[in-house]
Structure I
Amino acid sequence: MKFPKIKVNNLKNPRVLLSVVLNISLLLLVLYPLLQPQLANATVTEGFVRLDRLSTGQAISGTACLKSTLTTQTATTIVFPQGWIISSTASNWTTTTTNLPTDPSGGGAATAWPGIGTATSVNGLSVTFPTTSFVAGNFYCFNFTGASSTIGPAGNNQNGELETLGGAPYTDQLNWAASIVSSGGEQVTVSASVSATMTFSLSGNSIALGTLSTSTVSSGNVTETVGTNARNGWVSWIKGAQGTTTLGALHSTVANADISVPTGTYGTVYDLATTTGYVIDADSGTGAPTIATAYNGTNTTSGGVSTTLFQQMASNTAPTAGDTVTINARAKIPATQTAANDYSDTLTITAAGSF
């Protein structure tokens, strides 16, 4: 294109001046596509940049999402608001594509942003990430984290941009804004308390062994039920009232005689199939509590009780709604056992939650 030579003095001529203006305008129209990247023939139907924190001074991280008709992509740029501290080291800007949000409009799960990865460049407030081609209409998202980058001062209407680049180049642009509040101003502390609970009961308060025998083991039982929300569960103990410190007994006031634990001390398990005496056995029920060794007997084996010390009988190391333990009293007598009808003992059974 050849433009006419114009002398400076000729500019005073209105016709010449109009010609200059028209020629300059024509030149700008010709050169504009070369000076300004063209916008893609695309439409952003929805998108957002969601920050993980909205208070001043917090580390920058968040999620970017976009749905567009644009398909050819080569890069993605997030432009952050003025006054924010943005690390200029590209490797500080990392991305992930897990735990992505659902599409607020369509309701479907987000698709991982194609080709996204660690940033390739940082220019002031603009951070650029690698990207590959989209499928038009898909809802794409990625998570980003900027090490050594922090949110700026509090204030409303803090503007940024989300841009996808591609073509010759073409630019698809989404404006976003954030409202930044004072430190911690976007967080709510929820507090509550749970009261300690404990339940305890026995299915009965007596065990009748009847007339004792020299050849068979007499037995009777009650069931203990324990419930608690103690984080370490519960423990149950037992203590007798008759006999010696280490050897509990069924005592007769009339005969002034005892049917006691066979021999030894607490902690020993005895088998009344081969010996005589009075013992206590515990069996695990609902919740499968642990039975202490001294009381972990079978049909004829059991342990003794103390008259002065509470001995651990059963336990559970976790909270429970209602564990059960069957407590069996068993006795068998020798042929020389003094006759009387008032042999008895009083068992005290207790339990506590381990909070």
Structure II
Amino acid sequence: MRIVNVTPFLVGPRPSSDGWSEGQTMVFVKLETDQGLTGWGEAYALTYRESATCEIIIALGEALKQMPHASPRAFLRHVVEPMSYKHPGIDYASATSAIEVALWDLAGQSAQMPVHAMLGGAIIDRVPVYANAWDGPVQTPQAIAERCAMMRSQGYGAVKIYPLRQATLEDAEACVRLTREAVGWDVDIMLDFAVQKDRRHALRAARLFEPYAPFWIEEPLAGDDLDGLAEFRASTTSRITTGERQSGVRHYRNLLDRRAADVLNPDIVGAGGIVTMLEIGAMADAHSVLISPHCWNSTTVAFVAMLHTCAVMPNAIHGELYYDYLELGAEFATCDYVIEDGMASLPQAPGLGVTINEDVLRSLAP
């Protein structure tokens, strides 16, 4: 199988119809083969850097087209690795992740197998997902609690909120308290601190929120502050989650060696792709650390790639769902999964199980 065309796409931000969130720009890539197959991938799109990611995809695509036999692992070995040792970064990792995921889509289609079967076989047939209640612009504590109650009514057994986006610590505590009251004690609440610069403030907040039994505290400090994270973890009873802003296996190895987290959440299309996610997952499992992949991008290509990967990892506990992107994703993609009772069914179609309406995708360009 040889790649003959590599085409990146930008999808502009779209506010949700209810005005809850402003949306974000998304980056997709289409690979076409000499056998007439089409595979899709997606990159971790960072604000102000989306066009740069597209340019990296185009450059990598030129190298990919020179390969007589394209496969995910061959692409990583012969194209990605020689350059990744020079100046590794999330933009490069995001671009390579997008192409690697698309190559898995093609490999599955060629073999007439879903990706999870190509990875050795699923150990579950439904993947638990948590509903991210990201509020942009910032909403009141009461509104956030009501949003989470709505998600609970739809069957989601876990929700994530961002209490420290509130103006004061008092408001942040109200946000957590009201959310717990709204969803009850049988729903897990994840608290994303979104990287606090003041360690003392973050620790004070963590201890303040402990009575509300958060499932985890995510990114209390920067992910590369390994000593700080290890110290923070030792100072609170809550689980600590980190990893979404980093890429490559080495970072996660060092993080595990420092015992700096209870849960790792690498981004499926930011950390390096499916192969890298599996390697990180195996390392984490050896350290009795859980995996809950981050998925900031969409409810289409990246989300489905995450489902396939979670289904084969014994220590995967949740996948992330940006609830507000369901509406937009349905406009340009048909995906082979159904969400019911907070669980996403495992795609069974060959490849990833995503069909993209390219005309609609082009119409959504910024």
Structure III
Amino acid sequence: MVARYVRVLTVGNRYPPHGTGGYERVWQAAVAGLAAAGHAVTVLTTDHREPGVPPADEEPGVHRALRWYWRDHEFLPLGLGATRDLERHNARVFAANERGAELVVWFSMGGMGLGLNARTAAPQLAVVHDGWPTYGPRVDRWTARWGRLAGHRYDPARIDRWSFNSAYTRDLLVRAGVGIDPARASVESPGIDPERFPASPAPPWRGELLVLGRVEERKGVADAIAALPGGMRLTVAGPAEPAHLSDLQSLAGGRAVAFTGPASDPAGALAAADALLFPVRWAEPWGLVPLEAMAVGRPVVATGTGGSAEYLRDGENCLLVAPGDPAGLRGAAERLRDDPELRARLVAGGRETAARFTEAAWVAQIVTLAERVAAG
């Protein structure tokens, strides 16, 4: 039973289907969970439209009206007049949607006008799954230009509670000295929906490797291409930055590499693979894709950076290699090819791991946090 009906405004830069990464998907799951708990939820996001995404019936309560400092994979160098107009527009849109809200929940705020956080008297919860509290003030042109002189300035002290996806993300941002009070910070690690990623029996090894997710330089797709052993094929499934995609296609040359674009059925893509490669070069704040592969029942080769190190265990639920090491990736893929017992052991360990990190458990934690923050 709902203790008290709460009107919740959630805010972030991209919301599905115009944003399909882990951050966007968990935001959508949190909205559904809050609504299922009996709360009235509004989504306020940017007017960004992902290329190639067909028009669809809009989810109730979703308003795509904010503008942000990002376009075509870069943060815009706007002049003073354009920056002022953007901020004024966002202030009007926010005020119209914030009216009556008893809780504001911030999701991915990279490239957003962070001064919105000073335009509400409602309690605030920040759900942080990347480094926006550190880089956000630099790419928010109004905050970067005026800082403490701004009439409505970003103030992290106004945020009543910070929820981080991993201990790595929490500790990194607390140490960064960006105004996050560790006494108001907690870790709620997201997980996967077993119904969306059902277990699939593995066929005999065929040499089908998969990289799944956003295609960016820091994701290490180039290392996966360079590592591809003879007799194996690599599928790269995910939205791509055009310039980087062109570079990767040139690198692939005559290799057996297919770029399929965003995966409309990620579980099906995983089921069609023999193994997942997760070759990220950067410190991944968490990483849902390995957990998705584990749920489906496919072995994982990963670099184990950042927050993903909190659940990846070499030889137990994955094979770990160093970031930026194509030779290590190749050797791991060949080990999987040659050792059926190893594959079976990693699959079993992966399923146990995926069962510990479910979307339902994370949503329940976020709903509880939201209700507590709203109650003061």
In terms of percent of Cα pairs over 36 Å apart, which of structures I, II, III is highest?
I
Output 130 (volume of the Cα convex hull per residue in Å³, for residues 89-176 alone, calculated) maps, among I, II, III, to structure I
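Where is FRET efficiency 1/(1 + (r/R0)^6) of positions 161 and 281 (r between Cβ atoms, R0 = 25 Å, to 0.05) largest, in which of I, II, III? It would help to have the intermediate numbers written out before the result.
Values: I: 0.00; II: 0.45; III: 0.20.
When FRET efficiency 1/(1 + (r/R0)^6) of positions 161 and 281 (r between Cβ atoms, R0 = 25 Å, to 0.05) is computed for each of I, II, III, structure II gives the biggest number.
All of the numbers you see were taken from the coordinates with simple rules; none came from a lab. Predicted model, so just to flag it, every value in this text is computed and none were measured. Cβ atoms are built from the backbone, for glycine too; each structure is taken alone.
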